[in-house]
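Q: Please find the structures below.
Rule-based calculations on the coordinates, nothing more; no lab input. Model, not experiment: these values are computed from the prediction. Cβ atoms are built from the backbone, for glycine too; each structure is taken alone.
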Structure P
Amino acid sequence: MKNKIINIPTSTFLVLVGIFIFFSCKTKKEISSDTKKNDIDANFTVNSIQKKPNVLIIFPDQLRRYSAGFWSKEPYKSLAYGKPDPVITPNIDKLAENGVVFTNAISNFPLCSPYRGMLISGVYPEQNGIWNNCKVERDDSLKDDIPTITSLFKEANYNTAYVGKVHWLENTPVFDKQGNYKGTTKPPGGEYLNKYDTYIPPNNRHGIEYFYQCVKDSHFNPFVFSNDPYTIDGKKDGEVHLPKKYTPKSESDVIVDYLKNNRNQRDANKPFLVMWSLNPPHNPWGDQYTDMTMVNKYYNKNIYPNIDEKLVVRNNVDIEKAQHARNYFGAVTSVDFYIGKVIAQLKAMGELDNTIIIFSSDHGEMLGSHGKQGKNQMELESLAIPFIVHWPKKLTPNTTDLLISVPDVLPTLMGLSGLGNSIPKSIQGKDYSSFLKGEKSNVKKPKASLLMLGNSRGVLTNRYTLVINDKKGKKSLDTSESSYLYDNIQDPYQLNKIALDELSSVSKDLLNELASLLKETNDPWYQKRKLSTIIPY
């Protein structure tokens, strides 16, 4: 069939050509506009993800505030209460020098489990369920139905991971004789895993997606559980693994591997929150439990021939109670080394500036001060903890005397991460993110922090420590032992207990602060109006 030729008048042809050119030009513009819009949308999405900061919370166990090298340098040295320890910590020092250092951070309840309960929940013990170390024959346990750092960040579309010591669950005999989790007290269950700690099963993990737990205060031979079979020789979650490796090394390896994400351990399109709880420098401190490489390099007998005032420098020390000083400081330096491995990986990934790093500890260590060892005391060596917020992208390096309490960490971290509007009303801690960023805020700096032990309460201010002990069986308070003040500026080693009536005006103010904080936290002392003759509820 021959093609049929259609004759179109010249005028009509010109009109059609004009229309074609018009729409062609408009289409190109629209296509160009749409392309640019799509590029903008794509860039907006990518940039939004990039601007959402990662979070890394590092908290070694029993690391006291002044066991870090930067405290021996200005401006930190003049802000310390007494002499800082001669400890080598180059990586922690860098975090301090490029971050915000809190000079008066304390552990409100200087004991492992109560601290962890407050840290992860943002509420005080009466609300989170932990008033003592979780241990065999105790029912202290983190409540399952409360929001936590990990659950809240998971809801905010974060990857969540927890590595190291946990210690927030009631210890029950639901393991077999080999230490494998059975979830029942009936055979083959019926055995305890460990007297002082236990495995956290999936239903008690509060939104933690990636899990690697070390149980037992044995730095080279812990019980290890993980939901990543690769890290435990192919075993299942709940099956005990005995790697016989130094825990800071194995934990740092796991975190570095998690950050590299070569096995898709996390969603690379999401930011991450990682909580890392190292066990050292917690006791035991014998050579067999210590990274002796660090002891021999930095604290050997050629450098410190004796355990004396050159190594244990605080003026309130009983040297006989501080014979573990080499091992303690060696453990601190070792912890610092492995922290450096993780920070180096963040830097290599280009994520260091976009990661909020919080460095702290669950409580301090007496190290012979006042003739005591360990923690669970109302003196500064036990209460005072390091607290550094490192976020070069947003925070100017500085120091602050803000009295941050453990429950404040959760809301402050959410505020820094842009999640301030999602902080649950049940959270008792305060959001100090605006203060850190130098923004105007209605949040006021606290006048005091609440202190708690089993039979003691008190407050700490930027100058004083108030301690009230409940002496069972006594109708009145002994003013020299049961209730007293420390002047931490005039008496940084707390060698002199001041009776309340010696500083009556100061005591009155501190007791009012104590009463207010006990009420605010719904403390059992407030509920029972305990010692109401002295505490003005």
Structure Q
Amino acid sequence: MTQSSQRRAGVLIPLFACPSSSSWGIGDIGDIQPVAKWLAAAGQRVLQLLPMNEMASGQQSPYSAMSAMAIDPIFIRLTEVPEYDAIGGEKMLSSTDCVRLENARRSRNVDYRTIRALKQLALSTAFTRFREHEWNRETARARAFNAYVERERWWIDDYALFRALHEREEGRPWHEWPARLKQRESEAVANARRELADQILFRQYLQWVADEQWRRARTAAREAGVELFGDLPFMVDGDSADVWSHQSDFHMDASVGVPPDAFSATGQDWGMPAYRWDAIARGNFGWLRDRARRSAALYDGYRIDHLVGFYRTYSRPRNGGTPSFEPATEPEQRQLGESLMAVFREPGAEIFAEDLGQVPDFVRASLARLQIAGFRVFRWEREWNADEQPFRDPAGYPAVSVATTGTHDTEPMAIWWDEAPETEKQLIAKLPALQRLAANHGILEAQFIPTVRDALLEMLFASGSNLLLVPVQDVFGWRDRINVPATVGDNNWTYRLPWPSDRLDQEPEAQERQQTLRRWAEKYRRA
């Protein structure tokens, strides 16, 4: 499915960023409901999330996953796990762990290490209760769990085995495992399934619990009139269930990234194995079809990360050889990309493309021909080949596009505005829409005050794009960043809203934003 022809607006809020007062210091699946309720009252019809795939060991980036299919158990809401409630819930925590939990809840940022350790302990205890009181007694709840495993066997078997082996091997990457397991010899795999049956069941149980909670959250969002949109990362981590299970689909001796550009003189090396497009095509894109199927089962629509990489993948040989694109020629690249776009929209979810950065003209032409929406980030939408490089009027953005103020990788609109050269602000002030919206408010002389914020936001609500997605920081004019690309630090991916998500309706600032967003959504036919 391509982009809907209906005009809509939504907000990008990472799930980890919106814990409620009962969450364990990180937004969880149950927190989708209060966020969706607030968005619905604001006339917003889309909640855009970042990837929720299980993150690689020691990582906090949702784009470095050890599974392309599994929901990270860190997002499970413990108060909605019957087995955990049955053993007393938080009352079962030691005094030390109670202090750790309270500190995580009060922290300004998400404390992944503490939260993951506490939730792992709680969920392991809950599973023991499930195994003894449900699974071993073959209760109705056990039968529901078994039906889930049978339904999801196409991905969950390899995932659960990988996670069990990964734990037994003390976190060592799979390419350091014993040779027979590394090479997935059938007898060795069968033996591991028998030896690790309990740990495999535990990993399946966690995914079942997450799935049940997700279904309830998605139903609640739909009933509120809000669609849940996800994000399909370009790659998974090399030490992942997917790469271990589909080794022939990857160049293990090459690392994927991007070539040098205006933002990086050396380009970027992401350290993940590159796709072997010839082998993947011979397998009729099987694993990528599975990813599309899984994404459509979770989301109403999703963003395709690093779109250009699905047309041509840039990689560097790990031995220091010459970097190159695969496929090598434009006709082959076009054929590959268009084949993959057909694969991604086949299961029926709405798709749109992150087509930012160095993207060849033929790729943009291909997206236009396929009617797949790309992004229009206002600060980068300029006539780059014209004198003065004027900004494009958002009113002229194509209907099949996604208008936005920025992404999870950019600095918030407030910082961008304050740091923009005066010449840029003068060019922005020439836009007819901004002249109308900010008339007599001295916008050029102002720092990023509410008048500037609202003039820029309303201009995008009035844009020609059918879909508008605004990062939550820009809705409020905050200066907090979600991520600084090509850096590793404690502040990346740890952003949290300043209030619990279940108190959004009570905060004066959030109430004002809700009313303003609704007014714009109705005025510009996005409600």
Structure R
Amino acid sequence: MHRSLLSFFYIIISITSLSILHAEEKLPDYLQEVTQNIREPAVAGRFYSGTGPELTKQVNSLLRNAHSETLPGKPIALISPHAGYQYSGTVAASGYDAIKKYNYKRVIIIAPTHRYGSHIGGASILNVEYYKTPLGLIKVDTGICNNLLNNPPYFGTLEKAHAGEHSLETQLPFLQMALDDFKIVPILIGRLNDEIADFLAEKIRPFIEEDTLVIASSDFTHYGPSYGYMPRFKEKSIESSIKKLDYGSFERILALDFNGFKEYKKATGINACGFAPVALLLKLLPDDAQGKILHYETSGNLTGDFTNSVSYASIIFTRGQKSSKVIDEDTKLDENEQSTLIKVARDTLETYVEKRELPDIDSGKYTFTQKLKEKRGVFVTLNKNGNLRGCIGHILPRESLCNAVMDNTVNSSTKDMRFAPVSKDELSEIDIDISVLSPIKKISGLEQFIPGLHGIIIRMGGMNAVFLPQVATEQGWDKDETLNHLCRKAGLPVYAWKDEGMEFFIFTAQVFHEEKKKI
């Protein structure tokens, strides 16, 4: 009896200590029943390092070298890639680096199933208490999981879908290294239509509190024969065509445009493996959420071979500040920052036109503040004797402001198809304007569009066009005239903006000019 009692207490103590067992220690036979409540790692040693010390070193290195940016507030959601860390690790790290100084008690992870998507009409949640990686055990918020599972038919459990799936698992080591004390709500998403998306969002949304982070796991374009996706690109460069295709997705995502994202998939055939989790995230995000692209990369660029290529992006969302304005402007550049960008543009224009070279922006000649290092949408406009001579830019933020100004100065001077490339003889006659853009916002009615204050994007049936805010003022157009000309630019009938199927997006721009040289 004495020995049995001791054995009983030994088992109780062992079970209590389970949560602190190192992932590589072998559990005693009498605890095998407990291990059934643990989801074992499936891709350790393949997608990421297989031992605790090696994985700690790997993730620490990725986080230490992550590109950091200033955020307007505490992150509420993150889109993160899930490929092997040798490919997407640097991209994923930028997102996890952005959340590591905040406290979250709960992380809801929505991820795709690569093999059993057609078998799941909605969401699958595994009935376990822990997920394990080489770094140890992560507690599952079983109370919330059970609550969600009580909502059939769109919540259920398909165990085989979880067994070898990596899309959710690859997020876990980053979470373990970035956060201190948290529970997870791990969800695999299968088939998703409007009805299912609305149902899932309605059931998940009540559990998204101030100390909750939502992660949508997804890679983006899978290009090449290995993925059965080889669209006929108009541009000669596969790399730039893939990037353009990806940024078409990002445009819809940053605008929180669920229907637009869905229609873009239909129009282009994009094969983002986490399309469903990202689409669901768009349903979950509040209307005032603001998204930002932290890092973008492709495996083709990493390997130097675009025969097959997968795209990765880290996109973070924060909650917008309460304001009566349609678009808040809290990122304006001061005079010194404006002057720096104008100087970068002028030096780029002259150096590239004369020598086909770019200026050395790391020479110490320029002072780059944190704002100038952040990714922003930007246009560079060249004017010659008061007339347009070239204008090209990015609506969405693709790279740091200083680099974006350099690239678009080159593009405006040499790649604007409306004009011949700028010659050396013209340099002294050209003045430069720079337009730094705010994030774009989808609007429900044209009463929110103010010509001269807002830039505007229209989109319908795969056709789209954009005007910068200053276009209407420079041309003397009212709202109707602006929309008529914008429809014509998009290749649509001039009154197409009155169609119920037309979508509108607005943004603001901080426009500054090069001082004209005195003669």
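Q: Suppose you compute volume of the Cα convex hull per residue in Å³ for every structure in P, Q, R: which one lands on 154?
A: Corresponding structure: Q.
Q: Same structure again: Of the structures P, Q, R, report the one carrying the highest value of distance in nm of label points 7 Å out along Cα→Cβ at positions 260 and 436.
A: Max of distance in nm of label points 7 Å out along Cα→Cβ at positions 260 and 436: Q.
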